[in-house]
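Pasting the structures in now, so scroll down.
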Structure I
Amino acid sequence: MKNLALLIVHFFFAAVLFAAACSGNPQSKLKGNWQAKDGTTHLTVTDDEFIVDNDSSASEDYILKGDTIYTSYKGNQPYTKYVIEHLDDHELKLLYPDSVSVEFSR
């Protein structure tokens, strides 16, 4: 009986940990329309596209690994690397591949 109680407790906590680990989407804060604070650049992030509109509006595929966004045009290499310096619900600060930091807001 003692083993059954321990087994039930362990199963319960494993289910709670599994549910917590699988909930939420880390990209949800990143998705949406962003406007640069200087007003020249517009950024759109969807489920599978990363679009920077300043001169040309070519959509790129992207992969999010940690705090880094890797983009590629139609899956081709090499990847372009953007580093997320700050991200919350209303502000985004990206470090571009040429080491220029750009601040965006919704």
Structure II
Amino acid sequence: MDAIHWAWLREGRHGATLLVAAQPGAKTTAWVGLHDGALRIRIAAPALDDRGNAALCAWLADALHVARRDVWIERGEKSRRKQVAVRMPAVQALAFLRPLLEQAQAQRVSD
């Protein structure tokens, strides 16, 4: 995966900024892969009363091995396209996310 595919990740004011295309109301929370310059993530929680956003942030915090308080929605709270801030350097976030994305892409190819 080369730099051209990293449009979904950049260094922000507080650390990494992720561009996410969320799919709320899914059966399970899981990576789908990349879509239109963003990480596509299925969210098991509905997009109701901020439950989808909370589930997305909690899931990303777990995937990135950071505390839940270190992940928050910067933009797009009411939209499926979100800008998510993570209090960690972008290069470190990439190190955690890259294997998960490669696994999701390999699974899509095999399906």
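Identify the structure, out of I, II, from whose coordinates mean count of other Cβ atoms within 10 Å over residues 35-42 was calculated to give 17.1. Attributed to the structure labelled II.
For Cα Rg over 2.2 N^0.38 Å, the calculated result is 0.98, so let me know which of I, II that is. Label of the source structure: II. Computing helix-only ellipticity at 222 nm (-39500 (n - 2.57) for each DSSP H run of 4 or more, over all residues; to 500) gives -10500 for which of I, II? Going label by label, the one that fits is II.
Which of I, II yields 4.1 for distance in nm of label points 7 Å out along Cα→Cβ at positions 51 and 91, as computed? Label of the source structure: II.
For structures I, II, calculate distance in nm of label points 7 Å out along Cα→Cβ at positions 11 and 43 and state which one comes out highest. Largest value of distance in nm of label points 7 Å out along Cα→Cβ at positions 11 and 43: I. If relative contact order in percent (Cα under 8 Å, 6 or more apart) is calculated from each of I, II, which structure is the one that comes out at 17? Clearly, the read-out refers to I.
Given a computed value of 3.8 for distance in nm of label points 7 Å out along Cα→Cβ at positions 19 and 75, which structure among I, II does it belong to? Traced to structure I.
Values quoted throughout were computed directly from the atomic coordinates according to the rules given, and no laboratory measurement underlies them. Given the structure is predicted, the values throughout are model-derived calculations rather than measurements. Cβ atoms are built from the backbone, for glycine too; each structure is taken alone.
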